[in-house]
1. Can you spot which of I, II the value 5.8 was calculated from, given it is distance in nm of label points 7 Å out along Cα→Cβ at positions 28 and 68?
2. Match the computed value -28500 of helix-only ellipticity at 222 nm (-39500 (n - 2.57) for each DSSP H run of 4 or more, over all residues; to 500) to one of the structures I, II, and report its label.
3. Assign the value 0.35, calculated as FRET efficiency 1/(1 + (r/R0)^6) of positions 12 and 52 (r between Cβ atoms, R0 = 35 Å, to 0.05), to the correct structure from I, II.
4. Starting from the value 58, 13, 11: which structure in I, II was semi-axes √(5λ) of the Cα gyration tensor in Å calculated from?
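What follows is calculated from the coordinates using simple rules that are stated; it is not laboratory data. Since this is a predicted model, take the numbers as computed values, not measurements. Cβ atoms are built from the backbone, for glycine too; each structure is taken alone.
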Structure I
Amino acid sequence: MNYDVRWDATAENELAAIWLAATDRAAVTHAAAWIEGQLVQTPLRLGTPQTSSVHRVAFQHPLGVEFEVIEDDKRVIVRAVFTVN
């Protein structure tokens with residue numbers, strides 16, 4: 001069963017700012033799409049747990065995301081987006 005992935009407003013704004021400032025916008029677009037695809041299918045296998053098993057951080061160059069998995073609702077909320085080197 002697929003998960004419903006939602007990007008909160010802060011994460012959307014961070015992603016937009018990163019994309020606008022990027023020298024390789026295609027890489028940012030590709031990374032965001034790859035991350036979202038993984039979150040839809042298997043969010044608890046993506047990245048590493050932080051404060052709990054459902055609060056996680058994942059990386060796909062040039063992006064990193066912080067997200068929360070709400071297993072009972074089959075929902076993922078992306079809380080933050082940042083660049084990685």
Structure II
Amino acid sequence: MPVEHVNITLPNQLRAALDREAEREKIGRSTLIQKAVQLYLDLVRRKRFIQTLREGYSEMAGEARLLSKEFSRLDEESLKYVD
């Protein structure tokens with residue numbers, strides 16, 4: 001995979017924490033940043049997907065209520081014939 005150098009600016013405390021974690025994980029600073037960015041992007045994608053599902057389910061629930069209301073009269077009529 002092609003790579004590109006990107007310059008970033010970090011507060012000293014964050015850079016120090018990054019270096020400590022990279023050392024603990026025995027990986028380079030760049031690798032740790034790559035993993036962190038990928039994790040963040042995955043979480044953002046997941047959050048958007050969950051929101052889309054919520055909106056879809058909400059819309060489906062509204063449609064289900066409408067269908068239930070439309071068929072309730074038929075259900076009442078047909079239930080007259082059940083013991």
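1. Working through the options, I get structure II.
2. II
3. For FRET efficiency 1/(1 + (r/R0)^6) of positions 12 and 52 (r between Cβ atoms, R0 = 35 Å, to 0.05), the value 0.35 is produced by structure II.
4. It traces back to II.
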